[in-house]
Structures are given as C-alpha cells and as structure tokens.
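In structure tokens below, several structures.
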Structure I
C-alpha cells in the first residue's frame, strides 16, 4: 500500500536546510532581544512582557508560515525576519 510522503518530505537541496537553521537562530536571537529590551526599559515586569512578546512573535510567525519551521521557507519571510532582528539589535545597542 503506497504511503503519502507529504508529512515526511525532505527539503530539496541543502539551501532549504540552511534557511531553516538560520530561521531557528534568528527567531531565538530575536526572542532573547525582546526580553532584553523589556528588561532594559521597565525592569522585572519588562522581562515578563518581553517573554509574552517573544511567544506572540513565534505564534504570529507560525500563522504566517503554517509551521514554525517549514520545510520550504519563502525568501520574503527570511528577509523580513532578518530586518526585524536587525532593528531589534539596533534598539538594544541604543538602549545600552
């Protein structure tokens, strides 16, 4: 009996794997920066707000891409994530 390979499909080429790894790294880094920004601005309660913002950011990312780490990720999503991470990084630099 033939089995559907949709749920266990493998990405085509190594480029998709690199984009998935970069997505994981950028999402983790951005979440940490959100917590840091909250801590720098408000203190302890800001840390809590940063954690909430990080969770909501991951939920939003999942709603846009159907999965947190999809097998094939559009370039526009990667560019958006990289720009958002850069803006958060600049904000952290200016706050410190």
Structure II
C-alpha cells in the first residue's frame, strides 16, 4: 500500500537532475578532492543493465592516487559508492 523510498546515499550529492558530486580525503596524506560528474557525459552502462561511474584521481599537492566507483540502479538512484585509496566524506561533513 505504501511505497518505501530508497534512502539517499550519504556520500553522493545530486546537485540537479544530471549532476552529482562526491568529496574524498586521500588515505596517504589526507588531501581533499571533489569529483563532479554528469549522467550524460560520465556515467556508463554496466553489463547487468545498471549504471556505473568509475574515475581515477590524483591529488594535487602530494600526487596520491586512487579510484572512485559509484553504482546506480536503472533509475539513476545511487546504490553504492566506493573509493580505493581514499575515504568518502559524508555530505553532512561538507563545509
């Protein structure tokens, strides 16, 4: 009778219908990084029909490297976010 809404991901902020942002802190030196991406230009389709955004990153001051992966369902709802070489910063901690 009532539909449950899928809870929003605490790490991925949707600015508008097409734009998303994620903030990271590198594991090695703690450098902050912001990644912005759009549905039309950056998100690709995965083998199972869902969508995925995968991006390598390099921090500016210390050249720390890593990879960000954000997965979406067929309606572009974020299902998971993972960063290799960094920690994801919750939206509530963004200043």
With relative contact order in percent (Cα under 8 Å, 6 or more apart) derived from the coordinates and found to be 33, which of I, II does the value describe? I
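Compute Kirkwood radius over Cα pairs in Å for each of I, II and report the one that scores greatest.
The maximum falls on structure I.
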For structures I, II, which has the highest computed value of mean count of other Cβ atoms within 10 Å over residues 29-36? I
Looking just at distance in nm of label points 7 Å out along Cα→Cβ at positions 21 and 45, which of the labels I, II belongs to the structure with the highest value? I
Looking at structures I, II, which one was helix-only ellipticity at 222 nm (-39500 (n - 2.57) for each DSSP H run of 4 or more, over all residues; to 500) calculated from, given that it came out as -26000? I
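Rule-based calculations on the coordinates, nothing more; no lab input. Every value quoted in this text rests on a predicted model; they were computed, and no experiment measured them. Cβ atoms are built from the backbone, for glycine too; each structure is taken alone.
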